[in-house]
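What follows is calculated from the coordinates using simple rules that are stated; it is not laboratory data. Values in this document were obtained by computation on a predicted structure and should not be read as measured data. Cβ atoms are built from the backbone, for glycine too; each structure is taken alone.
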Structure P
Amino acid sequence: MDSQIQHGYIVLADISGFTSFMEETEIAHSSNILHDLIANIIGYFTPTMDLAEVEGDAVFAYAADSKISRGELLLEIIEATYTAFRDRQRTMGHNATCPCKACVSIGTLDLKFITHYGDYILQDVAGKTKPVGSSVNAAHRLLKNNVGKTTGWRGYALFSDKSLEKMGIRPDGVHTSLESYEHVGEIKTSSINLDERYRQLVEGRKIFLQSEAADVSVPHEFSFSPAAVWDWLSDPHKRIRWMKGSAWEAKERPSGRTGPAAQNHCSNSNIIEQILDWHPFDYYTVNLHKGILNIMITGELEPTTKGTHLRWNIKLKGGLPRWIRRRFCRYLVAQKWHLTESFDLMAQLMEEADSK
């Protein structure tokens, strides 16, 4: 038992509607569906977060401060998990050949998330290491809230104001509420409609530079999950550590978070980076510009059995012949950005951070 007080996030993912789903459908098939969906959630939560336990139709996880240095990563994990849940749900529905009620009712399920921040102590409970304390209790109490009743949302992410403050973001379009519980008191919360966010991701215009259309394509293998690699690619403070000669800082955040139209600035080169498309932990597309220089980059991440395959597809925009564009991009990659060496350094820094 570790009695040392720790600080971090408590995250719960709860499958909405599963109680009635289990009661009204064939238990053999409904339990298999639950197992599949739960495994999918755990796959996205870990290894960035630690799994405490599966509580029926809910996943209970936690993450110490040291694991979430960029708070926005937590929101990206939640949205990526929800997107995977909806995609998996849709695939299971399309592929179902069994006419039983469980298989044809998969679409009635949804997923909600609760995130709270506070102190906790790790204890061994029935052979499992779990965080315990008032913050953990508060997170579980937040599962019973008024968001669904007041908004009609079934799939949503609820954040206590304490967790959002620690994460350092204020997304647009949130529903705010004040939840009150006996022995806990009042908790201010902000919630995001995940169904709306899912539709935006699915229906939004995709800006993706294919390797075939790029002037240069640079691959690299990492022995870490896509979420971990994404964080080191996205966090301006971490980028400074592995991108030689850079001095990145976050600038414009029109939606209160990183996403399309957001900007970063490198003060050393005076380059402005504008985000064109943003799909954690799948791909992102950015535009780098300084004067007449205009470069598009798509970073695509693919999970592998050993970690993540990253590929940067780079293209110099403009009317120059392709052979000139290719030569210039190769010069940037090898002589200015030292990209292969930078990716190697990034992997080394990830190894060092993971060993602490």
Structure Q
Amino acid sequence: MIAGRIRALDAFRGLTVAAMILVNNPGSWSHIYPPLAHAEWHGWTPTDLIFPFFLFIVGVSIIVAFARRERQGATGSQLLRKAVLRGVIILGLGLLLSGFPHYDLATIRIPGVLQRIGVVYLITAWIYIGFGPSARRVLAALLLLGYWALLALVPVPEFGPGVLTPEGNLAAHLDRLLLSGHLWQDTWDPEGLLSTIPAVGTCLLGTFAGERLVEDRPMAERTARLFLMGAVLIVLGLIWNTWFPINKNLWTSSYAVFTAGIACQALAACYWLIDFRGRDRWARPFYVFGTNALLAFVLSGLLTRMLTLWQVTAPDGTGVPAKQWLYDTWFVPLAGPLNGSLLFALANVGAALAVVWVFYRKGWLLRV
């Protein structure tokens, strides 16, 4: 039990991390239920909500944590030094996972999930420390509108302006120029450089929700204001989708606004159920994940990588990755290819939960 924390925020964070581990670790990428796969390009699935949810939560957490430290007397420079250290450590952990265990500097993927979280956290924390509430709202709007303008108006060689195909968009063009050989795909990366701009917008929208969460109002009013904010953002995102399609890989501005709206309503629902109504038995596993989210995510990533690299002998005498052997030998006979793939992912979630449960029971927090 960790005292002195907003339990709805921990539950929402834990739910998001558990979902992130689930969708990242199927038994076979050829056998996935459609809601557990990303949209191929434009559009969205439930899986496309997970990463922006986490960045939104980072924004909420900045408000909650920094407000507490400011009450304890921390100065802006002290907060910034802590933010720089934390951002660099998260980015470093991302590179650790990207290269594990060989670390070939000529081919290592530089962008990634943790790398984006670290950079976005650092930029958003700096904006929070350096600018007032009104200026932060203006900056968020400028970031989202500016990204739209860049992708719509700046011509890409051989493609022209406003092309939003995987290879023809400006974000992919810049990634090829600056990070060639270090991308998820040969020609583009979903966590590339330019799309970090609207990702910061997602995090800033989270800070605005955090301000509503900690403001001096009755809990029912705070909940209602969160629901209303979420509804407005969802509508704005759907309207913007007409001109700038919702797209996770490009992290389009409509996607940033739309997913922040859903995240805001999800946070409001958790807050209403847990803090206002006191109904939290369902959330207890998510508290466990939420209090050590970074540890759970990193351990899951390392486990998956080790199972992929570890070779075992198959019945025909050939060597196969341990992950494939486990899936083919245990999970497919038990539930078939599709449900076996889902059970494998759930087992990965369970393994991560077992480790962080020990930390939770001991009151240990992995702080960076």
Structure R
Amino acid sequence: MNISTPGRICLFGEHQDYLGLPVIAMAISLYANISGQKRSDGKVIINKPDFGEIETFSLDDLNYSTSRDYYKSGIKICKENGLLFSAGFECSIQSEIPIQAGTSSSSAIMVSWIHFLMKIADSHPQWDKLKIATLAYKAEVLEFSEPGGMMDQYSTALGGIIHLESQPQVLVESINTNIGSFVLGDSQEPKDTIGILNRCKKQRTAIIKKCKEWMPDFDLLKTDYISNKLNLDDKKLLSGTFRNRDILNEGLNLFESIKFDHEKFGKLLNEHHEILRDTLKISTPKIEKMISASLEGGALGAKINGSGGGGCMFAYAPNNVEAVAEAIERVGGKAYILNMSEGTLCLEN
């Protein structure tokens, strides 16, 4: 049995979903894969050839031994949702998605893991991709009280381009537009994902809390209210959050239009990035070099991808991916030419 799940890029809504704001994300043609089979005992053996590691534990002991013990949490969440495992299993996990680089490598693995567990359990429930996404989010984020949103799990599980709303309830809309190719550029700079997410989230949740105290009907989804009681830095952060929200809505209008405007789409990506760089301060000098090189190489737009502080950027290059990829590599990035991908799949039984 082989489960394959794509990574993702965030088109619009970067650093917004954990505030309850919508996102538009696209699954990409880089994949995490899990292959495996049942054992005759109760052991779980996970081979990780990408890291030269083997993880082993027993189904009888799912107590967490690390702060992000995802494989055990996945089993725990699946058992809470009715799956039974009378025997252990051995599997191998490999990924071509850049690791810890903002393209949802960990979430793609978690989605693959939940999908794998569904298939290898004693009974085989026909969970749809939305159910798989929901359980992956619970196992990866809620179980460990992490600061991220649900974009990663839903985008990699469902595939294609999705418009995801998490407030006041979870709503997912598939966007049926084939917008062409992108180039992902990996800066190969290490980044502190949790630290950056915590900083950007805590800063703005504190601002939002103040605004709600001053204006009880303050609604981040709708309002443009910026109180004069806020200091200049807080005003800038809130204004940037509003603008990124509105950029997403403009992007959604593009997708819904009869004729897709590729140049306008690129300009919106550029504006989104400028706010992420100048207001949230999540870019790096190397990422900026890669973005500048991609635009000079003919990309229509580019932005940092993921939490930032390193990791990846991507460029929208529907007509000249090779030239843009070469431009990114000339300034030290590792380039991947990407297309839209479908979501998690079981490739064989």
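Miscellaneous remarks
- Structure responsible for 16.5, with mean count of other Cβ atoms within 10 Å over residues 182-189 calculated and labels P, Q, R on offer: Q
- helix-only ellipticity at 222 nm (-39500 (n - 2.57) for each DSSP H run of 4 or more, over all residues; to 500) derived as -10500 - corresponding label from P, Q, R: P
- For distance in nm of label points 7 Å out along Cα→Cβ at positions 158 and 270 computed as 3.0, the structure of P, Q, R it came from: R
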